[in-house]
Structure I
Amino acid sequence: MKLRIENMTCGGCARSVTHAIQSVDAKAEVATDIAGRTVEIRSPKSTEIFVQRLATAGFDAVEITGNAS
């Protein structure tokens, strides 16, 4: 899954996003793109649980679907 995170603007934000995701699924593969303000997550968990956890951590995440980037 790929999420857009508008307020992920620096390395510290990217680390916080990664930590929030891995607090839900410690085995999740996480790839952040600060310039594109996106994160790709490989996990069997639902998108909604990651969006909720990121919101709790202060990040507004929206799933990117289709060919949008």
Structure II
Amino acid sequence: MPAELGKSLIFPGILLLLVGLIFLFADRISFLDRLPGDIVIRGDRTTVYFPIVTCLLISLLLSLLCLLFRK
């Protein structure tokens, strides 16, 4: 039982480590900054940013990763 629990905690730990590294180095990832198709609405005192294409790209990459690791 403890060995199974240890194995099941390894994957979330690695996932949290990867997410932490992404947040740590997010300012250096310039290709995800402003992709063509992302919507930016600038008003007098506000700016609204809708990263539609960025979300689609990240979703596609994560779907491909899940597909690869499922097999």
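Given a value of 4.0 for mean projected area of the Cα convex hull in nm², calculated from one of I, II, which structure does it belong to? Here the read-out was taken from I.
Comparing relative contact order in percent (Cα under 8 Å, 6 or more apart) across structures I, II, the highest figure is found for I. Among candidates I, II, the computation of helix-only ellipticity at 222 nm (-39500 (n - 2.57) for each DSSP H run of 4 or more, over all residues; to 500) that gave -11000 used structure I. Looking across I, II, the calculation of FRET efficiency 1/(1 + (r/R0)^6) of positions 9 and 57 (r between Cβ atoms, R0 = 30 Å, to 0.05) that yields 0.50 traces back to II.
Upon calculation of distance in nm of label points 7 Å out along Cα→Cβ at positions 25 and 49 from the atomic coordinates, which of the structures I, II produces 2.0? It was calculated from structure II. Comparing FRET efficiency 1/(1 + (r/R0)^6) of positions 17 and 41 (r between Cβ atoms, R0 = 35 Å, to 0.05) across structures I, II, the highest figure is found for I.
Each value in this text was obtained by applying a stated rule to the coordinates, not by laboratory testing. Nothing here was measured: the structure is a model prediction, and the numbers come from that model. Cβ atoms are built from the backbone, for glycine too; each structure is taken alone.
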